[in-house]
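Colleague: Below you'll find the structures, each written out as structure tokens.
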Structure P
Amino acid sequence: MNILVTGGAGFVGTNLIKRLLKDGHNVVSLDNYSTGKKENEQEGCKYFDCDVRDVVDFGYFMEKPDVIYHLGALARIQPSFEYPANTLEVGILGTLNVLEWAKEVGSRVIFAGSSSVHSGMMKNPYTFSKSVADDLCLLYKKHFGVDVSICRFYNVYGPHQLTEGEYCTVVGIFERQYKNGEPLTITGDGFQRRDFTHIDDIVDGMILTSENETCWDEIELGRGNNFSINELADMFNTETTYIDERPGEARETLCNTLIAKRLIGYEPKVNLNDYIEEVISE
């Protein structure tokens, strides 16, 4: 199959492209490298440095993909308060451009949604951008016949995640701090709970969604259990310190995986504890 991935040099995109290439697909990536990395590029995939906000003719990169995985976004809550316009433009205009092209060429679209939308679209600019993009996907599906499914991710972690900078995740931050011999920084009281989901399970879920005969509107992809940030820190068995709570964060995320299991056969396999044990044993 011919497959195009936006955000292909980022965390999720890199792991997805690895799997797609292994499965024998022809893959093209679009990424502006704002958070993606050149070192993530995989042999066998063709990469283009461009911004989905600015693309008018996607056909220049791939004439007619069978599937578009639209992952391109500025995907963190805290930076969205500092860069609201960029976050909204990438998340909304970029998605609109992808949907317009899919409408013209008949490609199936898998959109990378976020579990943050369950906390309310006004919670932060990032969640707002994802909520509007979700609605755009459903609008184009209903009125313009675009085969688009929203795969909603829950707190993804794993290989190729960022461990430096403002767009890294809490698992990535803790990994870096642990390896540097620094105390793990816990925000607020640490009792916030997160459904941490390994990237391999997320990739499985996206591919299962794209290959399913039915183009489902929304698929929730999580692990199905959650841990507090304190419990996550305890897995590293090292010193911790507490810092001020950050604005715009949900108190809890927890995915109901039963629907995805019934609809697409999704069954998450990787345990957070096992992953952390591997990290601290390196």
Structure Q
Amino acid sequence: MFKRVMGAVVGLPLLILILGWAPSWATMLLLAAMCAIGAWELMHAAAGERGRPLIPLTVIAAALVPVCVYAEVSIENTELTALPVLPLTALLGAVLVLALFVVSICRYGGERAVPFAALTTAIFAGLVFPLMLSCMLRLRMVPYIGMLLVFFPLCISFGSDTFAFFAGLLFGKHKLTPVSPKKTVEGAIGGLIGGVIGMMIMPFVGGMVISDAFMSPTMAVAFGLLGSVVSQIGDLSFSVIKREFGVKDYGNLLPGHGGILDRFDSVTFVAPFVWLLLELI
């Protein structure tokens, strides 16, 4: 518990500083590092010994996804409309899938063969996971208010995780799912409350006033509730992978929290959810 608290005390202000105050390219670099590390963690957890040859390609592709997103959004935001908006992430994805299958073909047959399960793991780790997490960058690069919007997924996820943890610790009696034996129904309800409170503390984190001019209080509550549901699904989804392959933690990079995927599993799911909702409203 002490390591968990100290890790949050040290890491959270640094995260807020980079996301909210540094230029957007700093967010890109941070996410590139997180995507690369997360891809490495996932490949080591789920790809198996015969999937190890795919790790370098997967990690490189994962790191490049935020770079491609940054380039695409920068061109979209520029006033130089003559510049073509190239589908860089789609091109990167196509190249990654092609390269992974080339490796698989070259190693086909015998003990060196790469299982198809390792290929799908590499595609998820090197493309799908980074694309989901890179929605944080899309939020950060929204003109004028991006430095505030980027905190939506963090406040919802961290609020939901924190309240779910303490509600389960204090009141938990009914098991929620076999996927994670320590999670309880009471904890999940606490997580819903935490998601709403996370949205309500946005003015203190990012300086945004939740008002009708941007988002009504009712909408903020809806964001918190729905975001908490998505957050808990994200948490359980990555837990399914750990249970499937007998892994306790994805890594030990963050003291008391585990690896990047252990700490940002729920954020990975909430970020695209928030970005999509904001695009629709």
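Colleague: For which of P, Q does log10 I(q)/I(0) by the Debye sum over Cα atoms at q = 0.20 Å⁻¹, for residues 117-228 alone, calculated from the coordinates, equal -1.02?
Modeller: Values: P: -1.23; Q: -1.02.
Answer by label: Q.
Colleague: Just checking, which of P, Q has the largest value of mean count of other Cβ atoms within 10 Å over residues 157-164? Each step should come with its number before you reach the end.
Modeller: Details: P: 17.4; Q: 25.4.
By mean count of other Cβ atoms within 10 Å over residues 157-164, the leading structure of P, Q is Q.
Colleague: If distance in nm of label points 7 Å out along Cα→Cβ at positions 53 and 133 is computed to be 1.3, which of P, Q is the source? It would help to have the intermediate numbers written out before the result.
Modeller: Numbers: P: 1.3; Q: 2.6.
The read-out comes from structure P.
Colleague: Now for a separate question. From P, Q, which structure was distance in nm of label points 7 Å out along Cα→Cβ at positions 37 and 181 = 2.3 calculated on? Each step should come with its number before you reach the end.
Modeller: On the way: P: 2.3; Q: 3.0.
Of the structures listed, the value fits P.
Colleague: So distance in nm of label points 7 Å out along Cα→Cβ at positions 109 and 189, computed for just one structure, reads 6.2; which one of P, Q is that? Provide the component values of the computation, followed by the final result.
Modeller: On the way: P: 4.2; Q: 6.2.
Label of the originating structure: Q.
Colleague: Looking just at FRET efficiency 1/(1 + (r/R0)^6) of positions 13 and 69 (r between Cβ atoms, R0 = 25 Å, to 0.05), which of the labels P, Q belongs to the structure with the highest value? Don't skip to the answer; put the middle values down first.
Modeller: Details: P: 1.00; Q: 0.50.
Going through P, Q one by one, FRET efficiency 1/(1 + (r/R0)^6) of positions 13 and 69 (r between Cβ atoms, R0 = 25 Å, to 0.05) peaks for structure P.
Colleague: Continuing with the same structure: If helix-only ellipticity at 222 nm (-39500 (n - 2.57) for each DSSP H run of 4 or more, over all residues; to 500) computes to -11000, which of P, Q did it come from? All intermediate terms of the calculation are to be shown ahead of the outcome.
Modeller: Details: P: -11000; Q: -23500.
For helix-only ellipticity at 222 nm (-39500 (n - 2.57) for each DSSP H run of 4 or more, over all residues; to 500), the value -11000 is produced by structure P.
Colleague: Right, here's the next one. Upon calculation of relative contact order in percent (Cα under 8 Å, 6 or more apart) from the atomic coordinates, which of the structures P, Q produces 16?
Modeller: Source structure: P.
Colleague: Kindly point out which one of P, Q the value 19.4, 64 was derived from, the read-out being Rg and Dmax of the Cα atoms in Å.
Modeller: Working: P: 18.1, 55; Q: 19.4, 64.
The correct label is Q.
We did not get these values from a lab; they are worked out from the coordinates using the rules stated. The model shown is predicted, which means the values in this text are computed figures rather than measured ones. Cβ atoms are built from the backbone, for glycine too; each structure is taken alone.
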